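Each value in this text was obtained by applying a stated rule to the coordinates, not by laboratory testing. This structure is a prediction, so every number in the text was calculated from the model and none was measured. Cβ atoms are built from the backbone, for glycine too; each structure is taken alone.
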Structure I
Amino acid sequence: MKIRASFSALFLFILIAAYELVSCNSQPAKLALDVAKEPFKNLSEYNIFIGALKNLKPNERIIPYDLNSSLFTDYAFKKRFVYVPEGKSATYDTTDAFNLPVGSFLVKNFYYPLDFRKPDGDKKIIETRLLVHRANGWDALEYTWNDEQTEATLNSIGAFKEVSWIHFDGSKKSVEYVVPSKNQCKGCHWHNNTKILPIGPKIRNLNKDYAYAEGTENQLSRWAKLGLLSNLPAVETVPKTPNWEDSVHYNLDQRARAYLDMNCGHCHNPKGPAYTSGLYLNWENENPENLGICKTPVAAGKATGGNYFDIVPGKANESIVIHRMLSNDPGVRMPELGKQLIHTEGVALISRWINALNAAPCKL
């Protein structure tokens, strides 16, 4: 009896020890980002995600977010996350992207569901982009995923990735996806010809509900509650970017302007890389000529398609904007990056908007 009791006690001790060991090892590793150090070679080394890397399950204090209106990148889906160091926060601003404090970073994953009709099904992740706020400014880091979907490695020179999928309508599509180089990242994020800045996380872009694990909540309210955002007024008073895909709650003009803002406005604004064009497609611009209406381009050439004005009211087929949206020629197409395929839905929306514009005929 004593031997049996001793054996039972020993067995119980081993079970408890094994449980404690498993519990200890199941704790997620701490985030390993140090903005004062060189970037890691592998994405997994940051511990941004826990568990299998391809599941993109965020670690503690890594907050998922989404935008009201989407940016077209050859039909790629995106999963976005933000990290703000504990005890620090961004300050409410109605125009520019959040001035996130040093030590913050943004994570943007680009992926393709194998079947777009099943967006939560199997997927292929192509790249993960990090924007890291170091003491001397923002740094853009690019990580390209392997075919096995087990790791993404630091890549400064860019790459080409063949991707195929079943589209929303059941048709088969494919693209030679272009992973940008470090310098190409500057092409969109370059601000006022002096520095890199984030683009998407603006107040008006983030003012929407998000389905968190704990329940649905307004993103701005959530950020404020977590201490990521300070001085937030009542959410009902905060500006909001329309969703260009939502024809129920927004009119044609609102949707078209939102599309142009998200897909073109980060370059085409008074402080963007394309400021010399005088074509300002950002949401805040209210000047019709800067918006392109009856505006002649600053430089002629094949990019005009033989047309004379950026936007000809009532005549989308005579507008340079549409010609460039319809082109895949690297010397013509717009946007210059993230577009190997024609965005059929975007072209249709902007064409409808131009054809509906009511203005005096353009004159040279």
Structure II
Amino acid sequence: MLLCAFEAKHGNQLDLSMPTTLILSSASRRIVLGLLLLASVASVLLASAMGSVRLTPGDWWTGLLNPESAHGELLWRLRLPRALAAWTVGAMLSVSGCLMQVLLRNPLADPYILGVSGGAAFLVLLGMTLGLAATLLPFLALVGALTSILLVFGLARGSGPWSGTRLLLTGVVTAAGWSALITLLLAIGTDGSLRGMLFWLMGDLSYVSISGWSGLVLVAVFTIALGLSRSLNVLSMGETTAMLLGEPVHRLLWLVYVLASLLTAAAVSIAGSIGFVGLIVPHLMRLLLGSDHRTLLPAAALFGGLFLVMSDTLARTILAPRQLPVGVITALLGVPLFLLLLNRARLRNPES
């Protein structure tokens, strides 16, 4: 009764200074989700046809039906795996961004803010410096990210009470420590390894392919997060309000942190540090569909995957046959979008 009354008064809106500008009915939201699904599928198919070697519709169809042909090899061994990997990473970062923004109640929160990517980057660059095999780098990235998660988790908990502010400060300081170690590795690295290091730090999908474990991580974490969507709606109103409404706040906060960190760790281990996806996509979807996480989470996953697939397609084609790090494209697209969002928020809230 209390929860229903509170929702009737305040609604399920996330107070992150980015108000919803469109009010859509439930049927309209389902239509939007359906369109995002179709657009995601279309983006993967389009990405498989574009590149330094462009395929005509006939060539593409022939290659799709005949994997042993020259066009089939290009599709099935290079482009489709890369496009699917890009979609998976984009979905992971976007869902992680949604969770981080609820966890920290901060519109600037993104998947990398708590130092997860720093631990991954340090171990990967260390492996490059030592000349380890490229096949070991994703494993090193995952180990480094999980190490950073455990480090932040332990330091933030300490012996005192846990809070979002304490977690944020611990994560920022940990990230600064990883950054110092990364700078040291770049300073002592050989000229031959520096290009690979910089590409990985900016986000690179050149040598990735979709793997079963990454898909399982995305499906498992997304399913759990979607099951928590009602609790996330309550938590977004504030920890005190959530406690009054009977939510196990501390347990929920830790669960959200672990879920978001696992998604980030998996994404970083696949493609390196790709910025702005987890920051921009949740805001855009919140403006379009509102802050109800039952709709926001699937919309963010679909649009995040679509956004990164199209960004990677641009990275592969804009200077073909040369390829750019996909993180450069996401930053070039993300910066003006973020400034636009800030300007819209300022116009609606002149005192902020």
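Ranked by FRET efficiency 1/(1 + (r/R0)^6) of positions 101 and 301 (r between Cβ atoms, R0 = 30 Å, to 0.05), which of I, II sits at the highest value? If you can, show how the numbers build up before the last one.
Numbers: I: 0.10; II: 1.00.
Going through I, II one by one, FRET efficiency 1/(1 + (r/R0)^6) of positions 101 and 301 (r between Cβ atoms, R0 = 30 Å, to 0.05) peaks for structure II.
For which of I, II does Kirkwood radius over Cα pairs in Å, calculated from the coordinates, equal 21.1? List each step's numbers first, then the result.
Details: I: 22.8; II: 21.1.
Structure of origin is II.
Using the calculated result 32 for relative contact order in percent (Cα under 8 Å, 6 or more apart), pick out the matching structure from I, II.
Values: I: 13; II: 32.
Checking each candidate, the match is II.
Determine which structure produced the value 36 for percent of Cα pairs over 24 Å apart, for residues 61-196 alone, calculated from the coordinates; the candidates are I, II. Please report the intermediate quantities before stating the final value.
Working: I: 36; II: 48.
For percent of Cα pairs over 24 Å apart, for residues 61-196 alone, the value 36 is produced by structure I.
When helix-only ellipticity at 222 nm (-39500 (n - 2.57) for each DSSP H run of 4 or more, over all residues; to 500) is computed for each of I, II, which one produces -24000? Write down the numbers at each step before the final one.
Numbers: I: -6000; II: -24000.
Working through the options, I get structure II.
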